[in-house]
Structure formats: structure tokens, C-alpha cells
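Colleague: Next up, some structures in C-alpha cells.
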Structure 1
Amino acid sequence: MSVVETVVVAVWLMLPAYVPNNAAVLFGGGTPVDFGREWRGSRVLGDGKTWRGGAAGVTAGVALALVQTFAVVEGFLPDSLSFLPAFEPLAALGLALGAILGDMGASFVKRRTGRERGAPFPGVDQLDFVVGAFVVTAILASEWFFEVFTVEVVVAVLVLTPALHVITNFIAYRLGLKDEPW
């Protein structure tokens, strides 16, 4: 696979993991996942992690993967993109759910390190959802995961994601969808 193809595959595979946290911001709100509870003097996760946001995020990620799979299976993609893989149902769920859980895990760590909601946590903020998506997908759809996430694709994801994260968060901030640009 060429470098360009590797980058295209990396972005294609990660779209169902890139979308959930954005959907959670757009459609979130309501009851916090931690129900307002504290642990060792600070919130477990905080008000930014809600049941509705998590459900919206997972739903959006899975729906996108289904659309992508439909495009592959039904031949709606141009021949030049015939190398793009379809998603197994459990892989779609793993990528979307893993992204949400990875972000929640980072919120838990942020609270334990004294960071407030929205405070920057360089490195963690950019890759928490990737780690979550990888782990959950590897558990739910291991054969598919290890077939499509080659070493080259994983490296591309780890290099591209921080840049994409910074750009999309800045855009969301400028559009008034986020309170901070990180």
C-alpha cells in the first residue's frame, strides 16, 4: 500500500471513532454519567460526560460505519478507492464505544490530577479516544482489527490524529460549539 493509500485507510477506519465525541458535544447534556458523585474530593468524571452525549456519540459512530460499509459493499465508491475495507458490526461498535470510553477515561485521569473540565492535557486529549477505540475494537472484533489496522495504518493514525484533533477543536470553538479551543 502506498503512503497516500495508508493515510486514506487510516482516516477511513478512524471516522467512526472521530465522530462520537463531536456528536456527544452537539447532542449531549442531561444526566452526568457519574451522577454528580465525587471520589477523593473531586468529581469522578464531571458534568461534561453525560448519558445522552455518550449514547449520541456511539450512535453517530456506528451509523457512520454502517454508511461507509454500505458504500463499500454496494460499490458506491470510485474504483480508485476499492482498497477501503468494510466494517464488521462489532468493529463499528468497538470504534465508537471505545472512543467514548477512552475520552471518559481521560476525564477520570484529569479529575485525579486536579484538572478542571476543559483544561488542556497535552497528548492525552489528542489520543485518549484512539487508545479506547483500539482497545475496545481489538476485544470485540479482534480478527478484523488486526487485519485492517496494520503497523503502517496505526502509525498513520497516531501521527494524523493529533493534528486533526487540534484543527477540528479549533473549528468547533470558533463555531461556538466548544468553550475552549483544545
Structure 2
Amino acid sequence: MAISKDRKEELVGVYGELLGQATGFVLADYKGISVKQVNAMRDKLREVDGAYVIVKNTLFKIALKEAGWPIPDDMLAGPTGVIFGAANFPAVAKVSLGFIKDYEGQFSIKGGVMTGQILTSQQVDAVSSLPSLDELRAQLIGLISQPASGLAGVINSAVAAVPQVLQAYVSKNEAA
């Protein structure tokens, strides 16, 4: 069924809006996935600030070009679902790879794009093993607070020793 020119422009606009909010996206091949399964995927992706959209390849290429993203031509063949990651792309990649296990034989990762770099499916897998943004923040806070807590311990020990030194000085003077 042919799509009207207005509908095509609308779809390019929707794709462009999603690309404008995304830090990366995963391209997936889907075959035989039911609407119920797609909705379950979308629910999981919303939890990590992601979105799943089935795209028309030619229109998606136009949106990529307009948004200044690289165009992975070889990955935009056949049915294509795009999983957009807004703020936490590693978490979105991790959830995307979980779909392969959930829908074995019906869902596969073609590749992706992150920060202007085209990724193979193996690289998407590597990105999925990166810590999430929240995990990185927690690690950074731990690294910053660890030396500070050690310094606080040293200062507390020194402050606690002052009365002992004074008491020893007083005791020595009283004995003399």
C-alpha cells in the first residue's frame, strides 16, 4: 500500500524528533513478532528511557541525513526496528540484547549507532556490558569520597590525640 506524501513527511519528522533526543540507537531485524511481544519490548525499554519504532528504511535514511547522523546503509535492508536510547544508551543496548533471548529466532541485532559511530552487532554487545550512567556516577562518588573519608579519619585521630598529649604534659609537670 502506497503512503501519501504527507504521511511520509510526518514519519520523517517523527524519526527526526526521536533522533534529536537520542544518544544512540540499535537496529534490529524482526520476523514474526506479535503485537503483544512488541508492546512488552516497548514497556521494558521505557524503563531505561528507550523507545522501539518500526521504520520505513528509505524514510529513516532521510531523517538520519537531515539530523546529521551517519547512515548505516548495509544495515537498513529488510524489515528494520529501531531502538532509540535517549540518556542511557548502554542500558538500552543491554535490554535490546535481552530481546534476542526472549524472542529467539524472531529478533536479531543488525548493529547500531552511538555518538556518531556505526557499531556492529558485536560492538553493541560490548556497549551493553558497560556500566549504566547511574552505576558510573556511584563509582565516581565512591572514588571521590574514599580519600576524603580517609583524610577525615586522620584528622579525627589527630584531634583525639591532643587531649592525651596535654594530659601527659600535665602529668609530667605535676610529677616534677
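Colleague: Given a value of -22500 for helix-only ellipticity at 222 nm (-39500 (n - 2.57) for each DSSP H run of 4 or more, over all residues; to 500), point me to the structure among 1, 2 it was derived from.
Modeller: Traced to structure 1.
Colleague: When distance in nm of label points 7 Å out along Cα→Cβ at positions 4 and 36 is computed for each of 1, 2, which one produces 5.6?
Modeller: That value comes from structure 1.
Colleague: Comparing 1, 2, where is percent of Cα pairs over 19 Å apart highest?
Modeller: Answer by largest value of percent of Cα pairs over 19 Å apart: 2.
Colleague: Tell me which of 1, 2 gives 1.7 when you compute distance in nm of label points 7 Å out along Cα→Cβ at positions 12 and 84.
Modeller: The read-out was computed on structure 2.
Colleague: Which one of 1, 2 has Cα extents along the principal axes in Å, for residues 76-155 alone, as calculated from the coordinates, equal to 50, 25, 24?
Modeller: This figure was derived from 1.
Read-outs throughout are calculated quantities, based only on the coordinates presented, and are distinct from any laboratory measurement. Remember, it's a predicted structure, so these values are computed and weren't measured experimentally. Cβ atoms are built from the backbone, for glycine too; each structure is taken alone.
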